Structure P
């Protein structure tokens, strides 16, 4: 029990190390959130129906928009959150996750809205075959799926740009947009931040030509596809798949790439509006090719486990998790961070001189990975679980008895996750626990708290939100500089210093890291505060002096 309490206290200290008096964006200042579900931001052609119907289906593109309830501001920064899922529907992807209502997407959007942001959990098209027989087929499927995701992501950005001009129903500042990807959504967001020209797909450097096929069309009298040992046919063809922004109506001209001729593969959504956004955040995922960052203008905050089993942390070939088959060579946090460091695009974050506990954890993670710390790159490290598996950045949880989506024709109402058989053995719930031991909302929220502690001050700087200065150069002082008595307390407690230092501010937090009380402008050597309205239990006091802060444990009876 003592060890568990020590861990919980350390987690609260970590949260408090970047905290300050409550202010918009830096902390949650709203209690309730309004969610507008299934907002239609466009339509686009999905290929996921082609194997079963032989046709491309016109798919509605929808999102859920989260706003702080009772907010009076009308121009608020916007965060578009893209869920995980391997570019396939959940169940089909072998996972419980894979929708805009994943617990991770809902939690992050809710927390952002409580801070004063507008957040949208955005669905996007899926569709590819990770179990294709050959590596080129798998690479082709992945790059095409990511390409469609980028088109949809830019359509969502343009939706809000158009809406801001024509009534601004969600009250956003369309000059302060962040795209935030979770897992597979990380691939999508990294593509949004870097891939802005079709030519970049065919001129990759790590490795060269990896998105080209060894396929040529013979002379006119022949016309039969063949191979000549030279990869020279792009895996993406704008006449078949549309332009990289998704702004050109695209009718499939022929049966190449297995697409039905005459079907619409790309619909135009909100043409004429900008695709620009200001900040990218990825939790997991990887970059299609580092050469795409040659003309980078959008800074990227990356969070990735140094031992990620799903996406390369450095520069390696991505594999299909279930089979170990190679897909394509991609690059992760280490490469992205090094390039940003060399280009100086992360200089604004370096200027903050952040020394909070989460930044130090990122620095320690980089050292464990064997490279310098790159500001803006959170090298995540947690010990492996009892099976020796690196779980990555765990931010998702689920109800084991909740029903899966309908599975036709046998289970039109779905099956509980703890009963639904998984292709790899056991149930979907069992497979989920293998990569999320002791799965719980508390575990995931603790990880999300770390991510937020890292992302928010840097987002405040990049988006010029005015909330980053309070997180700079906070110094933790020795505990004996401050006395708290009585302790345990019945409702009143006196905080004092015995060396004539002045108390500036006192904050009281519960063990979840939530600010319960804040007393400011004290300017005395002692202060008696009333806590009768707080429940019995353990609390953390953060006491600010002139040169830093002291943390004290307080027990309320």
Structure Q
């Protein structure tokens, strides 16, 4: 059987255009000699459709587009495997199912309904979908085939110590006599995920002595970035075909000949993170209808990497940076920002906030009386910068990108309605230590656009004289280690302290900061997920609560 792995970028709710993209890829697959073209999970609707699935009009439109797609295949010499939605099989209160359909010559020949519905991290499929019945085999080109929808392939008892589900659809299909397994997926990216997928499917292929075809969605949808990285494993668990990461691709493979195409990919995980952020930013902007972006350029490492990612996402002509020096800004904060903007070739505007700051102090001093100046006045500077950026955003119709990193967001080292103002938090899931690594990658791609001084000077918010981040926080190497253990692995304070030899009181203080600042994070702009546990849709803690570590 000759297959084409059709790794395409769909948009949630853009049903007609999604079907057009399917047909475009199908024609290319047919021209390339494929007998079967395999598309990702929920190709027609886009993933994740979330509460659009509650709308009867959305369900009806999805069915209409499936009918249109099916009719358009009449006379084609290949089968299509496409992800879509359909009605429930019983009266459970949930009206819709997540399914894969096999389309051949103008007809839907087979339907496989997803059985295992994930409800962890960013997934909420149990909220919407009705669970399917036990899977059954289909026949593709005289080959008994097991058709699997994403999570249905992620419950192998030989791979996981603790399985989430009692049943294993892959095992059931193997016992029924499947000679090839085809899995359609919408599996979002995080660091290490690409290697994990290959390990899972290589293990399953060896166990069942069956080739595995894995096709994944590519593109950014809100906070999630789908990396593609589709592949095929032979019956011995060997990789015989692979698609690019973070890009649309069409990969041909001949299962009978045990060979396929290998397209160039990113080996280093930091390079993959950079590409994920570029793709996530580009798709968030374009799918939301924006063309241009604004960034507050402080001369620091965070705004610098955000600007580089923005240039790669939408082009230098669509990026503008604002330098907004205040009363405590250093000379290098402006000079470094200006130098980087010039090297990147982006527009740079200098809008000082000193006079506005003085005006606010004159207005507020009579109200505050003799109360000493404190963090209130520090935050005022950040909020004046937010007002400036949002004014330009309104005037120019450009989206503001916030520049805060995960380390700062975790402990609340950021200002609501100030530096948190914006429409997309590009690096909000990037720890500070990783920001520096990504910035080196950006410099390799942009001819050292970020000045070396930005890498070497101590990080500072510059909201009071001689301020440094280490006045309030431990070194970022220590902070990021504590945050990784607590936020991503849910380790307890004493465990973290003992693992790394840190003072217990330091660990407790950082953890308390994380817990106390939940209210800030839930008001933040959406961010792009690149770690195993990001702040946002996959981390759901109450704001008003009394539990303390």
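Please treat every number below as a calculation from the coordinates, not as lab data. None of these values were measured; they are calculated from a predicted model. Cβ atoms are built from the backbone, for glycine too; each structure is taken alone.
Among candidates P, Q, the computation of Kirkwood radius over Cα pairs in Å, for residues 239-278 alone that gave 11.0 used structure P.
Structures P, Q were shown, and mean count of other Cβ atoms within 10 Å over residues 175-182 at 18.2 was computed from Q. Please state which of the structures P, Q yields -7500 when helix-only ellipticity at 222 nm (-39500 (n - 2.57) for each DSSP H run of 4 or more, over all residues; to 500) is computed from it. Clearly, the read-out refers to P. Look at distance in nm of label points 7 Å out along Cα→Cβ at positions 47 and 503 for each of P, Q: the largest one is in P.
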